[in-house]
Every structure is written in structure tokens, then in C-alpha cells.
Structure I
Amino acid sequence: MNFTTIDPVALDLGLIQIHWYGLMYLFGFLGAWLLGRARAERYGWTAEEVEDLLFYGAIGVIVGGRMGYAIFYDLTTTLHNPLNIIKVWQGGMSFHGGLLGVLTAFWFFANKTGKSYFAISDFIAPMVPIGLFFGRIGNFINGELWGKVTDVPWAIVFPSGGPEPRHPSQLYEAGLEGALLFIILWVYSATPKPAGAVSGLFLLGYGFFRFLVEFVRIPDQQYGYLLMDWITMGQILSLPMIIFGGFLVFRAYQKA
């Protein structure tokens, strides 16, 4: 299939341009807000607490995602020009950096509200895949982060990827890290679970799915393969998530 080029600008207002990728972030936060409101009463949260948490989370995603990209994927450029970190309009966000930013935001929110850290992370973990889903759809619309050359029937020719048909790895990630992980966490958290178990399952699930997709996704150009001609930076960053997520689940049930 040939990729139908979509203008990355969804709405041009002259001085202001609204990009599809930015809209995907908005849709992700809106989805998290709606789901958070739906879960609030069952978990003893107020609507105001949900909104405050999402605000803290949004700051963590943007700041952490941008810093993570600058450090993990563009360190040389960042060292030469540290101000590149604030140039969000040039693109470049890292999920793993965004995760660290959100975890830091949870710490501030916990100190403010007196809630336990895992009460916060377990509450919001099932909502995160909604943002991941829309984020990967944004990557697909932009025609970026495509996969390796393949002859599978659903392969797509991306203009920026040359004439060869490639794996639509953005859609794989939207389906696995987004839709499937959301279903798993939503069903799993429908009944009370030990503190930290839902958070651990999120880390384990995301890390596992991301590790798998990296096998068919083109590695970051500035790094290529880092080990044995198949290990990528995404896999190296996902492996600690798998290990720590599994540890959290084990520890949660052991303590319970």
C-alpha cells in the first residue's frame, strides 16, 4: 500500500498552526481525563484531584519527554547547544523520558495531597495507554518512525522511507502499547489489587511490547544497532522496565 500523505498541519490559522501530532496529545489527555472521572468515585478521588493529577502529569510528559529525547537520542547536539532542549516545535519526544518526568510529577503530587505513591500510579496507569495510542497514531500521520522493509500484505510505502514497502510499526505500537495494554490494565484493575501491582503490570506490559516491536522498527539513525546487530536503544531502555515491572508485581503479591 502507498502511504497517503497527510498534511501534518491540521488547522492553519495564519500566525498559529495546529499540528495533528499536537492534537493527538490533546486527545490523549482528554481520554485520560474522561476515564479518570469515571474511576474517581470507586477509588475515593475527587474530580478536582483527577484534574490536578493530569496537570502534573502533562508537565511531566512534556518536560521529561523532551529532556529524555535530548539526552537519550540526541546527546551530541544537546551538549553543543543545550538550548535545543526547549525547542519543542522542532519535534523529538522520548517515551522513556516522559515516563521519568511523570514519575517525578507523581512524587510532587503525593507530597501535596498526602496520597501514597502507588495509590497515585495504580490509579492512573490504566489511562496511560490511551495517550500512547494517540501518540503512535500521530507518528503514523507524520509518516515517521516506520519499520523495516518487508513483503507482508499490509506493508506500506512511506515517502520518507524510500520506495520499499515497510512495516507500519507505528500502528503495531498503537495496537500493542495502546489498545491491548489498555484492555489488559482496565480489566486487571477492575477488582482491588495489591499496592503497586497495576503499576508494575504497566511497566512490564509496555516494556515487553516495545521490546518486541523494536525488532521490526528501524533503529534511531544516530545510534543504529548498539549490540549484536539487533539490540536498539529502545530495547535497552525497555529492558529495565520489564525487570522492574515484574519485580513490582511479585513484591506486591508477596507483601499482600
Structure II
Amino acid sequence: MTPKIVCENISKFFIQKGKQRVHVLEDISLEVMNNEFLVILGPGQSGKSTLLRIIAGLETPTQGRVLKDGKEITGPGQDRGLVFQSYMLFFWRTVMGNVEIGLKLRGVEKKERRKIAQHYINLVGLEGFEKHFPHQLSGGMKQRVGIARAYANNPEIMLLDEPFGQLDAQTRMFMEKETERIWQTEKKTVIFVTNNIDEAIYLGDRIVTLKGKLPGRMDAIYDVPLPRPREHTDLEFVELRQMITDKSELVL
């Protein structure tokens, strides 16, 4: 099977004030298969968000390259949808207005873009909230708007950067279940960044762990052969959690 995304020897340096060079990523090589749910798991300051931004085309690697379907990524593209940890919604637009914005900017006719936006609003469970503004929504609902907006643009690859980090534990678990449900429905390639081991095991087909502090280096790759939907109390889930915990600096 041909990989959807290939990262070849990715390293990244940033130049801070005073020309001090900060080494963020070192020699990252990995493959992501079509329709795979890949989780990048690492502690804070391990470069995982920078790696995702490089795949998104928002950052340029200092060394190495990223290929999509065999072609080098040189910038952002409609083929990649990005969901950030912060909600990044337009506060003056309704739920419908936020979800359809990408379609509107592409010149999609109003009737068609409303139909597409409504489909994804329904998919994320926000039917009936189309006319609400972001300040009228809970944190979980805001993040669902962001997910619906990304999917509405019909990307081939979804990139999610710790999207549930600001949510309370109960809402986070609900959103994890919703994310899996939507992925099962849409079957797109997903790359999901997190620092939470349970979240990684619950969602991922495979988990790529990054080591310690900067620069981020690949540590290990774990297959997650557990049947879906998964239960946090299942023996295999607990054993994989313990294995990753013993070999990492992460918390549950």
C-alpha cells in the first residue's frame, strides 16, 4: 500500500531574538497510510505541534521534506484540514457562517454550500444550533464547529493539534467518542497530536511517540490492534497504557 504522507528526515530550527538557534525537531521519518488514524504522542515542548504544522504546510522544515501522494508539500492546501487547540472561530459569524466560510471563499454557490455545511453540522451533532454565535456555545460545541468547518472543505487529510486540551475530562471523553464516530463515517486520513496516553490509545490505529524535551526525536511506534469501540478498562488497553507509560515521560 502506498503511503498517503511520508516525512523524510525532518529537522527544524527556529532563530530567536539575538540569533540564538532553537533545535525543535531532529530526523523525524514516518509514513501515514491512507485512511489511517495516526496519533503523535509526546510531552509538552517535544515539537509535535511543529511537526503537524510542517505537514500542514504552515512551516518549512530546515532539513528533509514531507510528501503527499509522492509530491512534496511546499505550503498549505485545501487537501489538508487543520483543527487547532484554540477554537479559532469567527465570533461575529453563526455556527452556519463559520462552517461554510471555506466554501464561501472558494466561490461555492450559496444553496450548495449551505447543503454541505448542514451535512457536517448534523454530523457533529449541532443540528438546531445553526444560528447560534460562538459565545452562546460550550467549549465542546465550539470545537465541534471547528471540526465541521474543516470537514466541510472535503480535505483528504485531517490534522488535529491537541483539539481537546482545553476541555474538562467528561467533555473530552465525549469528544473523543465523537471524533472516532466521525472518522468511521468519513474515513479520511487523520493525524492527531496529543500528550494524553489514554486519548492516543482510544483513537489511534498507530501511535508515534516523541522523546522528552527539545529537540523532538522519534522514540517508538506502537500498533493498536484493539477492536473499536474501545473501553479504557479492557485488559489489552490497560497493558498498552502501562507499556507506553513505562517507556515515556507522559501522564495519563
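General observations
- For the set I, II, ranking by distance in nm of label points 7 Å out along Cα→Cβ at positions 11 and 195 places I highest.
- For distance in nm of label points 7 Å out along Cα→Cβ at positions 139 and 171 computed as 0.6, the structure of I, II it came from: II
- Looking at FRET efficiency 1/(1 + (r/R0)^6) of positions 75 and 187 (r between Cβ atoms, R0 = 30 Å, to 0.05) for structures I, II, the greatest value goes to II.
- Which of I, II yields 23.5 [mean count of other Cβ atoms within 10 Å over residues 131-138, calculated]: I
- With helix-only ellipticity at 222 nm (-39500 (n - 2.57) for each DSSP H run of 4 or more, over all residues; to 500) derived as -10000, matching label from I, II: II
- Among I, II, which structure scores highest (criterion: FRET efficiency 1/(1 + (r/R0)^6) of positions 59 and 235 (r between Cβ atoms, R0 = 41 Å, to 0.05)): I
- Each of I, II could give distance in nm of label points 7 Å out along Cα→Cβ at positions 51 and 227, but the derived value 3.1 comes from II.
- Given 0.30 for FRET efficiency 1/(1 + (r/R0)^6) of positions 107 and 203 (r between Cβ atoms, R0 = 30 Å, to 0.05), calculated: source structure among I, II: II
- Between structures I, II, the calculation of relative contact order in percent (Cα under 8 Å, 6 or more apart) yields its largest number for II.
- For the set I, II, ranking by mean count of other Cβ atoms within 10 Å over residues 43-50 places II highest.
Throughout, read-outs are computed from the coordinates displayed, never taken from laboratory work. These numbers were taken from a predicted model, which means no experiment stands behind them. Cβ atoms are built from the backbone, for glycine too; each structure is taken alone.
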